[in-house]
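Just below sit the structures, each encoded as structure tokens.
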Structure P
Amino acid sequence: MSKYLEKLDELLRQRVDELSEQIRGGHNPQAKVPPMAMLLQAALKNEWETALLTSEWVTNEVDADLRVELCRLAGDEAKHFQLIEARLNQLGGEKNTTVLDERTPLYHFLVKQKSTFDRVVSGPYTREALAVTRNVVFLEHCKSIDDFETIALYDEIQNDEGFHHRVGRKYLEKLIQSDADFDRAVEKMYETLQVIDDIQEMIVMNKGLCRIPGC
């Protein structure tokens, strides 16, 4: 592993660990965990947007190898959507197409990333790392209420999300070759996490909702 990637991993982990407490709602005494159906509806939204975003990148990515990887990632997110929807239906809920058709600030930020470098940093590397952490927190909640079916579902999803993050790391090991590359990656990583942090802060502090799964 290159010294650049090792340092970037360390910086990412530090910030993700900080955000994990926010995801748990630990800093807000008023934060509450929504009913499972509401959590899964939020998960559907995340999966839907990620599938759409990755599909958009597939259409114009110039790196042929990454384009193939993005096809796999988009397919995984679509699979997750269908699995979560099936579980939601079992619980008596259903998808909200109006909410699905709305785009979040994170989507608008990510879809503007045009270079291979910026896409790898912001998407597979950064966003998917936080998705893994969000799902760890969500799984803790599922275990606390003995929701074994959702646990089994998210164990499968977690395997995919971990793979997505490793795709990002694999490409960054090739793309970061200088101090300037490293500085650019750090800046883009923090920029992505700031957009995510703003959204989480709004959800946890304004709506008092926590432990929402990732994508």
Structure Q
Amino acid sequence: MRVEQRYRYVWKPLVFIAALLPALLLLAGVFGIAGQRLGADPIEELLLTCGKTALNLLLLTLTVTPVARLARRPQLLRLRRMLGLFAFFYALAHFTVYLVLDRALDASMIVEDIAKRPYITIGFTALLLLVPLAATSTQRMMRRLGRRWQKLHRLVYLVAMLAVWHFYWQVKRDVTEPLVYAGILAVLLGWRVWQRRRTRSRATATSTYGSATAPERT
């Protein structure tokens, strides 16, 4: 089996199942299947699980590129889009649970929450920024947008920062876990900054060397 076939028929289905598993476990808990339960506060469990899963998948999406380059396995990039779409799915589920189950679509309660808890506004902003990324994740949109596609999808860095900020602000006491997420994100973004500077310095060195060795025109 060739590498392309292995990723298409083996690795992609495995990643799909792994990313879908948290949702399946939540559904099993909602309906009491196979002894699964959501605990004393089901809505809080749904909110927490969907939110953290979205954040985990978002960071995994950002991890794919450095791992693919360091391991010299560009085929790993084939998994990035699926992880990003699942991150959007869980973020949307997180917000839907908040609106429908936690606040019962009560506009006055939602407005009051936004006024008292600004982390809700930050989380909603992150979700809104994910919408165009999910909508333009197809091959057709990549071809249609061209270079603009890459510029648009750099919004994922801002989304990740807002998501970590959202998590940090909503934690009331022990902020250890949000700080761990912040540290991981800092490493992932720092690696990208280092790579960009490295690429620019190489390009500058190549340009300088080419100018120095070019024959003089008479």
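With respect to FRET efficiency 1/(1 + (r/R0)^6) of positions 75 and 107 (r between Cβ atoms, R0 = 35 Å, to 0.05), the largest value across structures P, Q is given by P. Among candidates P, Q, the computation of Rg/Rh (Cα atoms, Kirkwood Rh) that gave 0.96 used structure P. Have a look at P, Q and say which one yields 14.6 for mean count of other Cβ atoms within 10 Å over residues 131-138, as calculated. Computing mean count of other Cβ atoms within 10 Å over residues 131-138 on every structure in P, Q gives 14.6 only for Q. Tell me which structure, out of P, Q, gives 0.20 once FRET efficiency 1/(1 + (r/R0)^6) of positions 99 and 139 (r between Cβ atoms, R0 = 25 Å, to 0.05) is calculated. Attributed to the structure labelled Q. Taking relative contact order in percent (Cα under 8 Å, 6 or more apart) for each of P, Q, which is largest? Sorting by relative contact order in percent (Cα under 8 Å, 6 or more apart) in descending order puts P first.
Taking FRET efficiency 1/(1 + (r/R0)^6) of positions 35 and 59 (r between Cβ atoms, R0 = 35 Å, to 0.05) for each of P, Q, which is largest? Don't skip to the end; give the middle numbers.
Values: P: 0.40; Q: 0.70.
By FRET efficiency 1/(1 + (r/R0)^6) of positions 35 and 59 (r between Cβ atoms, R0 = 35 Å, to 0.05), the leading structure of P, Q is Q.
Comparing mean count of other Cβ atoms within 10 Å over residues 83-90 across P, Q, which is largest?
Q
The numbers here are math on the coordinates, done by the rules we state, and not lab data. Source: prediction; values computed, not measured. Cβ atoms are built from the backbone, for glycine too; each structure is taken alone.
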